[in-house]
Structure P
Amino acid sequence: HFRQFDYGDNNQKNLRLYNSVSPPEYELERITTPLAIFSSDNDWLATTE
């Protein structure tokens, strides 16, 4: 999932900014420019899930 920033346990901030307790997903199908996504098993910023 590619979502906007999640303020985690701060559901009030999510509600205020997104009108939802969880952030909305980006609509990837609306991207019209070429896009490349790179990942690595050794990426310390994100899991491989």
Structure Q
Amino acid sequence: VDLGHAVQRACESHKLPLKFLYPLEVSIKEKIEAIARSYGAAGVEYSEQ
């Protein structure tokens, strides 16, 4: 519980604006690819499902 309170206080004390990894107007596929690249993926493969 103490850790949870500490995390909550830390989050509340930093009021920096949220910064996305991608422009908000790009497609969902481009957003997924940007997130995958940030984790070191070479690419993303999609199935028909």
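Only the coordinates and a few stated rules stand behind these numbers; no lab work does. Predicted model only: the values in this text are computed from it and were never measured. Cβ atoms are built from the backbone, for glycine too; each structure is taken alone.
Can you say which of P, Q returns 13.8 when Kirkwood radius over Cα pairs in Å is computed?
Label of the source structure: Q.
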Work out the source of -14500 here, i.e. which of P, Q gives that when helix-only ellipticity at 222 nm (-39500 (n - 2.57) for each DSSP H run of 4 or more, over all residues; to 500) is computed.
Q
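Out of P, Q, choose the structure whose coordinates give FRET efficiency 1/(1 + (r/R0)^6) of positions 3 and 27 (r between Cβ atoms, R0 = 41 Å, to 0.05) equal to 1.00 when calculated. Each step should come with its number before you reach the end.
Details: P: 1.00; Q: 0.60.
Corresponding structure: P.
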